[in-house]
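Below: a set of structures, written as structure tokens.
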Structure I
Amino acid sequence: MKRTRPTTLIGLGVAGLVVGFLAELAAASMGAPVFIPPLTLPITLLAVAIIVVAFAVPIRRAVRGRNVRRIDPFQATRIVVLAKACALSGALLVGAGVGIGAYLLTRDVLPGNNSILLTALATVGAVVLLVAGLIAELFCTLPPGDDDERTESVHARTD
């Protein structure tokens, strides 16, 4: 599995920004209420970020040789896929949060009930999820020389 590229994250962020802004614009033009993220969204994003990093820490310890317990490779694969999914969805949600915030701030009359604060908190929660996904993905990677040494030792045994 390849590492998450910055261009992918930027592309998803821009797509989220466009979709978030246009969805708010469409809702307001049809007379529907605009979407304001609930307070539980940043709390949930923060909890998921903590969980994904907590899942990646034992793999980091095993890769660094600080843990004698063997890690199941399927478990490590699942965790790195979860980390990548968190990074990608975090980028998309950051873009959507910025798009919603941009729409709210460009209105002639600002919405009440802490709408801008809730949108900012959701965007910060998405940034935390994005960073946690990238950190967990980094924790699940092998050091560069590790694969080379294993390949050489396997070839040495077969010769």
Structure II
Amino acid sequence: MEWATSAATLAASIEGSAFALWIRSSPWAYPSVNLVHLLGLTLLIGPIGLLDLRLLGLGRRFSIADVSDALTPYAAAGLVLLIASGAMLFCADAVPLHRNALLQTKLCCILLGLINALAFRRIWSQRLLDWDRQPPLAGRVQAALSLLLWPAAGVLGRLLAYQ
């Protein structure tokens, strides 16, 4: 119970900050941050989705290493935009959002997606050249999981706007 009280106090403090007030009261701040958030979502899900599909066997005429090298920086930039703009959007409505089940599920998807991506990089990055000759089942499962987690986080985030 003490944790819930602390979380509620922190959420109220965040929402009561001058920054959160500016986000809420400015005619252009919230919409602009929301657009940056959507840009980040596009930059993350598009490249990650294409890379995951390649890891699952589609587009074999392109080497996995080349696809990964080309698309990963865009996905990383998208993730940075999402985290920064998501934190700003949260500030504007921290009190109702901090207990929201959709937001909590979205954050779990993001955390699992990040863990999955970091584990994938650690385990498979040196073995991408051999991927098409001997595609590892565990790596493909990770690619499929990525294809589920990142879009799920995006969908949950969009659903937050309708609550």
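Each reported figure results from applying straightforward, stated rules to the coordinates on display, with no laboratory input. Fair warning: this is a prediction, and the values are worked out from it, not measured in the lab. Cβ atoms are built from the backbone, for glycine too; each structure is taken alone.
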Quiz item: When FRET efficiency 1/(1 + (r/R0)^6) of positions 105 and 137 (r between Cβ atoms, R0 = 30 Å, to 0.05) is calculated, the result is 0.40; to which of the structures I, II does this value belong?
Solution: I
Exercise. Please state which of the structures I, II yields 2.5 when distance in nm of label points 7 Å out along Cα→Cβ at positions 9 and 121 is computed from it.
Key: I
Self-check item: Value 4.3, calculated as distance in nm of label points 7 Å out along Cα→Cβ at positions 33 and 65, assigned to which of I, II
Solution: II
Self-check item: Top of I, II by Rg/Rh (Cα atoms, Kirkwood Rh), largest first
Solution: I
Exercise. Compare distance in nm of label points 7 Å out along Cα→Cβ at positions 57 and 73 across structures I, II and report the one with the greatest value.
Key: II
Quiz item: Comparing structures I, II by relative contact order in percent (Cα under 8 Å, 6 or more apart), which one has the largest value?
Solution: I
